[in-house]
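Below, each structure is written out as structure tokens.
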Structure I
Amino acid sequence: MSGGTAGWIARAGAPLRGRVRVPGDKSVSHRAIMLGALAEGTTRITGFLEGEDTRATARVFEQLGVRIDAPGPSERIVHGVGLHGLRAPSGPLDCGNAGTGMRLLAGVLAGQAFDSTLVGDASLSKRPMRRVTEPLARMGARIDSAPGGLPPLRVRGGQSLRGIDYETPVASAQVKSAVLLAGLYADGETTVREPHPTRDYTERMLVAFGWPIEFAPGVATLSGGHVLRATDVHVPADFSSAAFFLVAASVVPGSELTLEAVGMNPRRTGLLAALRAMGADIAETNAGEQGGEPVADLVVRHAPLHGIEVPEALVPDMIDEFPALFAAAACARGRTVVRGAAELRVKESDRIATMAAGLRALGIVVDETPDGADIVGGAIRAGTADSHGDHRIAMALAVAAQRAVGDVRIGDVANVATSFPGFVALARSAGMGLAETG
């Protein structure tokens, strides 16, 4: 098993029952820290994800002179310093495994008066950053990277930024957000246009913090020269974390599970549409709003799934949920076809290749294509699968193993703590068969 000693043994457990609340939304948690730091006044965050990625973002802002208190679990009080109140750090800013943190920080730091350097762990250091540094350079930023556009990123301070009208070549909420955050510091108007609409977390949160912005699916426009004002942020439960339980309860006979207060941002819930197309029985109740984001309880009951051709229009709205979808496809009757998902090859791992290899190790037929895969559902056998340090792959393989005929050993799972601390305990409490090793 590569890259780490921590592992799991997953096996068929009991039907998933009861009510569970998964951790807070990672995307909202990152942005709440960032905008709270840049705001005037004190921002209180509840439901904050206590994951390594989001804690890394908080540590970065502490290095930049922002006081952040943690009065209790999943709570943060951010003492904002204003748009121009950040201080030069004394050393590199470590984003850990957080691609969101690094890409959004590049936009914020491009507008500062001081130099800074963004670094990350071994996995993040292999992820492409040129898609962010190129549009920021068009705005006047100066950012140097390692060969191939990889981290570390050295951001030169003291540059005058100007607004641009930018059409992103790929649909990426991280690229859009980096450009919009740099736009807070730019002269004139900044517009981002996308080939497909992506998550609008940044836009919604800018509204919550009082920054004028106009946005619709696929386009967002703001101008510099305004002020962010502190606000209270209630972070909804993370849909990407809920996804593993949605699939597990769908495929394990006898299951009926309620997932509480899940974030239902329409740019995030493509998996819900895909699972329903496969025959899943998932109901929404108690709809409301938290932190500017729609939320609902999701009640999922076991239902036999069948393979589908996943509509390409759903792909941008489920880009983080494909490992969970692959697990559902492995447990479904017939063939599931995924296309238009080339972005998966540059996530924490090459998620197409890594998930395909993991499922093949468990007896599932998977044919890769450059931008997707064909997965033929079937009997899942005992075996050993490697997550290659990718948190979502590890959890997806644990879900698939709930239908296995024996023990499934999953390697290199330490990074699950980046997005879902306490996953094993919560999974076991719901009925899944899962134990830690190593």
Structure II
Amino acid sequence: MDQTYDVKLWKTSVYRGSRKTTHTVRWTLQGAEWRQPFATAPLAEGFRSGLVVAMRKGEPFSLTTGLPISYASAAGERNWYDFAVQFTDAQWVRTSGNNRKNVAKALMATTVALLKSSPPSHFAPVDVRTALREFAFNTGRRESAEAEIGAILAWVRRNSPAMSVWEDARTVERVLGTLAKRLDGSATAASSVKRTRRILNVAMEYAIKHDVLKSNPLPKGRGASPKSSAAVDKRALVGKVHAAHLLAWVRRRPRGGPRLHAFFATMYYAAPRPEEAVAMRVVDVRLPAVEDSDQWGELLIHTAQPEVGKHWTDTGEVHEERGLKGRAEDDMRVVPCRPALTRLLREHIAAEKLKPGDFLFQGEGGGMLAGSVIRRAWATARKQVLPPEEFSSPLGKRVYDLRHTCLTNWLNDGVPPAQVADWAGNSVPVLLAVYARCVTGQLADLKRRIEDGGELPEVPEVG
């Protein structure tokens, strides 16, 4: 039973601190103490009077919330697991594959944190997490779950609490604390914690909209989420010498080296996102004639093909075709193709005998270049080219750092931020927030401009 009649109510306690006075209502349920602080005496007495009325009516109190059952919302009648599945299905039809995957990860971790007891010994913890992430919170796969998976999910449902558990501030604090740590006890990345809390906030608002909760129990305001910085780590940028050696090694790679070299060079010189680069076709590359003295070309970027996994897309394909990030569905952007990249892409298209409708950067079978191939080739190049101290550093650790390097170079070369933002597919505020710390080489000129503004004029002394 989640209810008790064993209730004892104490007098309101008053704490007078140096800054404020707190009035706290205290009561016990089966000997366990509950507290509710208030800023003023009338508020505290009003709350206490409500508890007194409930006790005189013989009303049971909830052991989960500490409050009379008449205070409870419909949350006590709804199982968390059932609610999470319903929320998953509601989000599935209107979100991308990546978002679906993130929702599943967040709900999986939350469900494990809320379980009433640890899984039995015949259920490995990793299998419980996999069953939740890959089946319970995957609308497309749930019905195809095998019997073993079904048994795990049935146990999870039986051991999931009612939604009223979110009305207990101590439980909310405990769950959020669990989500802020990895399985090994180390801290989860701040960006991951913020993403999980955003998803839970959407889930709580969904619960309010469907009359499951009366209010959002998650903390709000300053300090509710850990701080994270979007700024690029300057140490991750790939300098010209490092870039030359890394790309040269990739080009000499026995298996698909020239194709991958063209891909990485395009990211370094033109800054497409990886999912945009793999989606480019030959027709999207506008190159000048060989005899043209001006060898600047253009890249037309209008499609992205993020790799999300076949279990998270509507088509069953590994990649999901989408429009450009943060833009209208049919929008596009034009990025300049410098002479060095023009020559490289012209040679690449000729060597691969590519037709206008072909992918510009193909996999071995002529299809889309796989993200695993890209990441593996880049990781191997770093290991082979960089000395141990640089290999273990952030220098070019991710393929995405090539894009960061290109955008930083453009800003350092004096290209106006508005123009860089347009080529990058970012807004100017985002661009400056991410790359401002990496802009260098302009300090001397800026000092000169400030000094040219002049000093205060001499003021004659008044006798």
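Read-outs throughout are calculated quantities, based only on the coordinates presented, and are distinct from any laboratory measurement. Just so it is clear, the structure is predicted and the values come from calculations on it, not from any experiment. Cβ atoms are built from the backbone, for glycine too; each structure is taken alone.
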Exercise for review: Identify the structure, out of I, II, from whose coordinates mean count of other Cβ atoms within 10 Å over residues 104-111 was calculated to give 27.1.
Suggested key: I
Practice item. For semi-axes √(5λ) of the Cα gyration tensor in Å, for residues 176-399 alone, the calculated result is 34, 20, 14, so let me know which of I, II that is. Key: I
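If helix-only ellipticity at 222 nm (-39500 (n - 2.57) for each DSSP H run of 4 or more, over all residues; to 500) comes out at -8000 when worked out from the coordinates, which of I, II was used?
Source structure: I.
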Check your understanding: Which structure, out of I, II, was FRET efficiency 1/(1 + (r/R0)^6) of positions 8 and 40 (r between Cβ atoms, R0 = 30 Å, to 0.05) calculated from, if the result is 0.80?
Key -> II
Review point. Can you say which of I, II returns 3.8 when distance in nm of label points 7 Å out along Cα→Cβ at positions 184 and 424 is computed?
Key: I
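Taking relative contact order in percent (Cα under 8 Å, 6 or more apart) from the coordinates of each of I, II, which one would give 20?
I
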Review point. Here mean count of other Cβ atoms within 10 Å over residues 16-23 has been calculated and equals 9.6, so which of I, II was it run on?
Key: II
Check your understanding: For which of the structures I, II does the calculation of log10 I(q)/I(0) by the Debye sum over Cα atoms at q = 0.07, 0.08, 0.10 Å⁻¹ return -0.56, -0.69, -0.92?
Key -> II
Review point. Here distance in nm of label points 7 Å out along Cα→Cβ at positions 56 and 312 has been calculated and equals 3.2, so which of I, II was it run on?
Key: I
